[in-house]
Structure 1
Amino acid sequence: MRKRLHGRGLWATGLAGLALAASAAQAQVSLATVVDLAQRNSTAVKLAQADLNRAHAVLSESRDEAIPSVTFSTGLPVFPEVGFTGTPPSVWSGSIQSLVFSVPQRRYLAAAKLGIQAATARLKDASEQVALDASSAYIEFDTVNRDREAAKQQQQAADRLIEIEQQRAEAGVDPLSDLLQAKLMAAQVRLRNEQLVARAGTLAMQLATLTGLPVGSILPDHASIPEIPRVDGDVTPLDLSGVQAAMFLAKSKQKVAQGDEEVDYLPQLVFGAQYYRQTNLLNSVNQYFATPLPANNFSSGIQIQVPLFDMGHRAKAKESAADALRSTVEAEEARNQNEVLVAELSGSLRQLATLAEIAELKQQIAAEQVQTVATLLESGNGGTNQPGAPVQFSPKAEQQARIDERQKYQDSLDAGFELAKARLGLLRALGHMKDWLHELSVRKP
């Protein structure tokens, strides 16, 4: 019996330890930290960085065309040669080759440099998008948590209202419909709370995916959220990084198309040199020449390649031109779409700001109403049934006022989040996302 109790004690101790560990695992994490972790963990940022590394490699490849390439080879005959094969036999050989002059190659070099600019802008765009996604999710998570606290208070007031209505219905003061109405209100409050719990779980998973931290380990710190810079459509817009990337890419492909076209009619100069060590092993090649072949053989020269007729290159030039045209149109479309987005966000931002102000005023009025009802109930409102007499408040009215005030508070929180989300979106569309990142760096612990 004692062993069984001891085992149960260990089991309970273990559960308590796990509970403490789980509670300790959740800690407040600042918004700046979440954004930094999201940018480090983002797949889109990693892919953009890989594209930038590739762009640097392409530039290096274009430059290395002018650097001599050295090739070494060696080999021995397996069987004795019979007759003259046409190739001087050698034990080993080496060759050097490099591009001396080529106008198309200069176009390709310029295209590679523009490709680096495009990849750099794309990396910046991916980083800013991740910052926007992480900031929006974090601010919404903080808003939902504050909503849940208000919903709990609202639920307590709704449960208290049911108790009061139950007593009043049993006493015959209020009809049964008032009790049913109170239960309906409590059920609606409970549904709202359940929706908030589900949304909080989704946001916790989203933040965990963005940052790479365990699910449920992030607890928002409201104080770490700086004020979002106030912007509108009148602010001077900058080219969005994504639009810049599309423009640089279009220019890069235009250079490639120009180079592919010039290959068809412009000559290029190539330098080459070759050395081989002649051998008479297993062959009688010297009997075919007036004098024996020397052991050391070397040759060099500059080759002039003049294009005369190459249908393959012409087709390639047409393909590159079509690709460049497509990229140019896509860049223009990206810019046009961003301008439309700025106009839409600017218009909705003014409406959201007004809605947030209205929601805040309603919450303040509801809070004043709660204070008024609570004060009158404490001091006795002195209401009578005489015509023109002030309304007599009851505990029922107090709970109804508290429920309404908490609802107005939640509406104010939601309106504030929508306004913040729109401001962040407009910052990004205007190309001023760096202002928000600067605010975060100032608040970074």
Structure 2
Amino acid sequence: MSEPLHLWHPFTQSGSDPAPLRVRRAEGVILELEDGRRIIDAISSWWVNLHGHAHPAISAAIAEQAARLEHVLFAGFTHEPAEELAARLGKIAPPGLRHVFFSDDGSTAVEVALKMAVQFWGNTGRPKKNRIVALEHAYHGDTVGAMSASDDSPFTSAFDSLRVPVLRAHSASCAHCPVGLQRATCHIECLQSLERILVEHGREIAAVIVEPLLQGAGGMIVHPEEFLAGVRKLTAAHDVLLIADEVLTGFGRTGKMFACERAGVAPDLMCVAKGLTGGFVPLAATLATDAIHAAFSGGDRARAFFHGHSYTANPIGCAAANANLKIFETEPVFAGIAAIEAFHAARLPAFVSHPAVHDVRHIGTVAAIELKVPDAGYLSSLRPKLYDFYLQHEVLLRPLGNVVYILPPYVITTEQLERVYDVIEQSFALAAS
């Protein structure tokens, strides 16, 4: 008799990490396990859930669409859910982003943007502009192009032979300033690193890619708005495209619909995924300007963008995304976002003076507490202790090494946030042990 296949889970080590917990159902911010425990999902199940688990509007939209049209190839065909979604994204996107290419997840959205940027210059007669600039601490996904743009880390080290070399500029990591200054008195001197690269290599550079205002997997690093505005100014001055990776930061996470809005920036390409469907099904999109799209048009077939996915613009995913965006129009979503941001601002300052804490930071609905440890980084020995502690206290928090972060669905209550913060405060004792 054949045996069932063994499940291989992401970012886990079989035989070392604890056995996965079996989830029976979920509603709002609560994950109900098969053993009856109720876990507060304080990280939106890897940053994807916006309006709470099992939101009835998105569930209904998926069921209705599945009964009508589950999928059709998007090469040479189209359908109403994709067209509606393009129209909805056009209403909320930063100015100038008028074209959308759908794909599957954040990594593929980034792959699309990188390939578009390189081919754009080739199609416009400047094929030597084919290099990419990315930031220190960057994480853009796990496919080869996205992984290449990501900084060196445990996520990439095993695959260095596959990665394409990129140029690397300073991140505005104020807690560990790359130029040794203090935010209170600096003038964003960390931008000088990018400026030097653009001055020296501008004729070779296709694009600069950034996670606007918030670097996620790199440690929930919050950038000053002036840094992003400065990146946009420099790329424009040196005739280089700007790619905004809003896979994490899109759809309200930073307090605005998109993080670029906070800095008054309009990129040339923008990647969205994660929250696009409210956390229900995979879907991603890469948005582009008229100028970029025009470079791929015309009678020469070789100018076409030869890239695609079997499930591009899947109708069920598009229906879920449309329902998700309607919720922003019919429910007080940004009131919930503002309440979470206010709670972070009120509760975090008390942690600043704690002997176990190196830094606290927050933006919009995201808060991070960086703990003092001798082995800082994603592989910190403190991380598994923290993760187990939080689950024992029925809170899902998945620390990035010694950085504990809160990134909840927008429907979390004050009482639930209080519980999350209380458990985090209790866990500080682990850093001191």
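Read-outs throughout are calculated quantities, based only on the coordinates presented, and are distinct from any laboratory measurement. This structure is a prediction, so every number in the text was calculated from the model and none was measured. Cβ atoms are built from the backbone, for glycine too; each structure is taken alone.
Given that helix-only ellipticity at 222 nm (-39500 (n - 2.57) for each DSSP H run of 4 or more, over all residues; to 500), derived from a single structure, equals -24500, which label among 1, 2 identifies that structure?
Going label by label, the one that fits is 1.
With Rg and Dmax of the Cα atoms in Å, for residues 366-421 alone derived from the coordinates and found to be 15.3, 52, which of 1, 2 does the value describe?
Going label by label, the one that fits is 1.
Given structures 1, 2, which gives the highest value for mean count of other Cβ atoms within 10 Å over residues 110-117?
Max of mean count of other Cβ atoms within 10 Å over residues 110-117: 2.
Between structures 1, 2, where is distance in nm of label points 7 Å out along Cα→Cβ at positions 358 and 414 highest?
Largest calculated value belongs to 2.
Thinking of 1, 2, which structure, once Rg and Dmax of the Cα atoms in Å, for residues 222-325 alone is computed, gives back 15.7, 45?
The structure behind it is 2.
Of the structures 1, 2, report the one carrying the highest value of distance in nm of label points 7 Å out along Cα→Cβ at positions 70 and 406.
1
A value of -1.04 was computed for log10 I(q)/I(0) by the Debye sum over Cα atoms at q = 0.11 Å⁻¹; which of 1, 2 is the source structure?
Going through each structure in turn, the value belongs to 1.
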